[in-house]
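*Asks:* Following are the structures in question.
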Structure I
Amino acid sequence: MSNFLFNTITEHHKYPNGESIPVGIDAGLLHKEILFQSNPEKICVEIKKDNTLHTYYYIGVDWISDDKVIYVAPKLNTKITVSQATINSSTLKETDFIKMLFHCLKYQDIANELDELFEIKWEQPKIEIEQKRDLLTPLLVVQFLGLLKIIVRKGLKKSYYKIEHNLYSRVKGRVLVCKTLKENIFKNKNLNTICSYDEFGLNGLENRLLKRTLSFIKNYLPVYAKLNTDAYIQNMFNYIIPAFETVSEEVNLNDIRYTKTNPFYKEYEGAIKLAKIILKRFGYNISNVEKQTINTHPFWIDMSKLFELYVLGLLKEQFKNQVIYHPTYNGKELDYLLLSPPMVIDAKYKPRYLSTSVIEDARQLSGYSRMHKVYETLKYSKDKIIDCLIIYPNQESNNKDLSKFSELMKDSNSVIGEYVNFYKIGIQLPIVK
């Protein structure tokens, strides 16, 4: 088992004071920071000058030095008041990011927005971890099944593909002379000819690749308890698999790199990409699925991005096509615009909004709401102030969705008093039971 710097440490750990480096560890040998997708603005782990370690909004496992590993688990701070007592105790409950992803995958356009959700460092040495600590594979599996559900609903793509048949008393396509001599003529089967020709149907390379990946997932589902106990995943798998009944799972691994996609079947591109990652992750060996420990390349999952997509799902559930995701004006990308009621909305994966607000976020959102293009898109009079809303995680809230949106906007707890027409709404995220 890999040598972990901490047994367990969670995202956004002990903000803002950090975690002291364990006694006996030379902090000078540790990487000062680990970045997400090499982006200096996206820090997964940071060691500051006082030798304290800080984690931010990313979960995963990575090398923190040449021989030390850091594993960051999901969490949210939750205050629990003990009944009939004056003592408040803080505990940590693990965020169920898989269920968050479930909600995103209900909407086809969100399923196509998941490319920036994770990073796998294929070039770095593998890390041995327990199967239950594998945060990435469940996410890949759920994302893959979500895309396949969309594909199956639309219908599998048909294409031309090469087949070889030993035909009797007839010839079709190209005659494979060497194989015909070896398999037929030398065995006194003079009327048989082995031919290679194109056939049009469902058994194309792309569908065979997806079917092969489904075989891995079928063996994986019972292994991963969180997925195995969730009826939604099993039902989704049961919905998908009949569509591939006539598709073979025989795939030449050398052919996988040459797959092509059709713009009409745009979901295939994401599904094929995920299929390749899943197969590569298991080393193309289905027996690796059932191991107690796995060897994984370092990986990170962006929880703030997942929360942003989760909120997008909640908004679509309530407001349907009135939501515009990631509109860009003058080089500035907003999270969401709500056409009716007119509003600029931002998702902030910051639990501290429970007790305070962050002035930098308020200034940013206020700036967006004053842009001419925003007023034009919302068709709003420029002599009025556009409402601004920040949605943040709040495990003390009873709001699991936005079905009571109008009531929430009138609630005094939602008003950010320092600003005009500025609001915040806390959303309770699913937790691992």
Structure II
Amino acid sequence: MNRRTFLLGAGGGLVAAGANDRVNVGVIGARGRGRDLISIYGALPGSRVAAVCDIDQAQRERAVALTEKVQGSKPKTYSDLRRLFEDKDIDAVAIATANHWHALATIWAVQAGKDVYCEKPASHNVWEGRKMVEAARKYNRIVQVGLQSRSQGHKRLAIELLQQGVIGKVYMARGLCFKRRPSIGKQPDGPVPPGVDYDLWLGPAPMRPFNPNRFHYNWHWFWDTGNGDIGNQGAHEIDICRWGLNKNTLPRTVFSAGAKYIYDDDQETPNTQIAIFQYDDCQIVFEVRGLLTGTEEGITETPNHIGNIFYGSDGYLSIDVNGFEIRRGEKKELVRKEKFMEPTRWDTRPHVENFLQAVRSRKQSDLHADIEEGHLSAALCHLANISYRTGRKLTFDPATERFVGDNEANRLLTRNYRKPYVVPDKV
């Protein structure tokens, strides 16, 4: 880091002192979110996309073309993330793989001396999330999780007001993930597409025959690789719930129920789910609805209805991508309403700038979504899914991050890793 000199711009973002002083970033996973990250890192003056990595040759080629268009220079290319980690010219990596690769990729990266920006959810299960925290601390690396709401102006303001007592004592946080999801249908197993390293794509997950329904994006809906929509879109809103309640531990109990209604298809995870997390003085209630549904008071995003509602002794605060509003008293009087403050509603750039700022300062406390925050919020998603899969209310010990007296539930806190893609017990 001594070879780079940084300055802070007027907007608080990171600005390099010269082209040769930029943070060299390797982007791992070059489809949807990976392409977004290439566009952001490649355009910021404080960073450069120095490498792209994907198990799919076609995606690598598209990523190279996009990078060259954005920043005017071509990146190196890798098919295996392990080779990228060996590259001494790479300072940081941005991980946009499927969920089941997040932990191992992050741990390998920090062991190689790289800082990490990892997309949400931080982990695929609770145990490996804690290992990510341990690795970040042991190797003294900066690890930001892609919970970009924590860097969005109107959401930061809303949470600040909430914690100042604008609606009194908060007793409940609700998260809404009412995101329409069509059926994925059914697909037979088939040949691996040309140019795809399928073994590497599976990584820690069990070996299965290739199926197109388990591959691009739809991997979200299978337990081997994804966490359902509570761990996909819902990861953002469940993080806002915990952030607003200022809870820095996991809950004492969790209960979740639901099902996959209407559809007869290959999806394993529920398309309708409700979860209740009980803390000593408040609770989180989270809902997933992938089918046709209405919205809730104060949530204005359409056609999907995604956001949060906080209920307090004096009123309630609702927040979504469009802004927030505060209503108080028996008559629900509107006392404040704010619109979003960013150039675009889902702007990730401020979150990336915050990461680069912390890379410069070497202070994890500068991060808006440090890996510890990412782990706790992802763990809420995982706890809900474990309750759903076991079919019962579970008691949890936040100190040990284990369920109390329930071996079946505890087995779901981790997984059997496929060699050599094993998250180590000692990082």
Structure III
Amino acid sequence: MLKHLTVQYNEKLITADEAAKLVKSGDTVFMGEFVMLPHALDAALAKRAKELENVNLRGVTLTGKLKTIEADPERQHFIYNDWHFGSMARKLHQQNLASYIPYTYHQGPRVIRKYLDHDVAFIQLGPMDTNGFFNLGPANSMTFAHCSKSKIVIVEVNTSVSHCAGGNGECMHISQIDYIVEGDNQPLQELDAITPTDIDVDIAGYLMDEIEDESCLQLGIGGLPNVVGSLIAASDLKDLGVHTEMLCDAYVDMYEAGRITGAKKNIDKYKMVYTFAMGTRKLYDFLDNNPVCASYPANYTNDPRIIGMNDKVIAINNALEVDLYSQVASESNGFRQISGTGGQLDFILGAFYSHGGKGFICISSTFTDKEGNIKSRITPTLSPGTIVTLPRSLTHYVVTEYGIAQMKGKSTWQRAEALINIAHPNFRDELIKKADTMKIWVKSNRIPE
């Protein structure tokens, strides 16, 4: 490391407690993204809870517990806001301790730069290299934009962070940083393995029939992507590409099986493009200093115009509910906030722009509620309070364990017919009656026996 960089580093080095003292009542503080929670800074700020009022904390799907929130169980000192709900924010929301920030993912960095200002950014980064750069690790989606609008940027160095190649925006130079804190070097949080269901396996079988050689993949989160990844790894598909929002373990399996080359992509050829990564140690080790992976901010990876530049984009995403109008709900169940818009709309739209592209919304046909009642996920209308994630005008394909329904170019009754055909058989008659009552069904049109 060059001497002048070492001097700068030491001049900016402070303790976590000293960093926490820079936060004042009324400040807005960015707390990092995904598995990159700044643990030492969070703990230090938590110790000051009773000294502060109305401190707005903002994060992006933080996966670990926030000490600041634990120190303020009645939300009297810290107000936590999340750009995309994960399990932690979901639980906090139920306790009135977290709020959701609605947005479309690819617009996130632009929204920040146009409309937001932050007083302090607390972010976790990898150690400084010999050129004075700190790596953002597996979370590049909006960190750089938040830092660019922060009056004070404080980084927590963690030697356990995978060094993730770019792309763009994957590093910050020491000149862009105000203070440095050396953290406790906690290993990156690993996601628990999600066991696929039999329904996931059935849906994956339909999807495999839609994936061709040279397709460019985007997989969401959950058991279904794991099944699809396993089936692709065991298939004879050739020259697949990757342009995704989240990079998960399934991509490692497909790459190591020789299915992913990126050789036929139109942009970022030979690169696996992503904006954040979450998974097991296998994934984080795969990312470390691996030039085949390219980390970009969300305004690049999730821009539908960029997504559509590759051919045969296959976008696979989950949902909670689809109504007979073909409106898709993926982020709330009634008034209960479960997730967020995220990149679902981005990739469904981008896949449609792509030559030969297909955007799939995948749901199980039914679910069991808390009382043990089996209910249909294909409903006449969305439940009261439920947020529309994907408007009917943009919905492309809907998939259940009973088949695939394509929506484009179809009238309201044709969409209803196609959706009822892939609903659970026990609910089809009732859905037909409801469609008739709702005037989106023509009585002469009947589903074939």
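*Asks:* For which of I, II, III does distance in nm of label points 7 Å out along Cα→Cβ at positions 401 and 417, calculated from the coordinates, equal 3.3?
*Replies:* Working: I: 3.3; II: 1.3; III: 2.7.
Going through each structure in turn, the value belongs to I.
*Asks:* Still on this structure: Given a value of 4, 21, 29, 24, 15, 6, 1, 0, 0 for P(r) over Cα pairs in 10 Å bins from 0, in percent, calculated from one of I, II, III, which structure does it belong to?
*Replies:* Label of the originating structure: III.
*Asks:* Can you tell which of I, II, III yields 19 when relative contact order in percent (Cα under 8 Å, 6 or more apart) is derived from it? List each step's numbers first, then the result.
*Replies:* Numbers: I: 16; II: 19; III: 13.
Matching structure: II.
Each value in this text was obtained by applying a stated rule to the coordinates, not by laboratory testing. All figures in this text were calculated on a predicted structure; none of them were measured in a lab. Cβ atoms are built from the backbone, for glycine too; each structure is taken alone.
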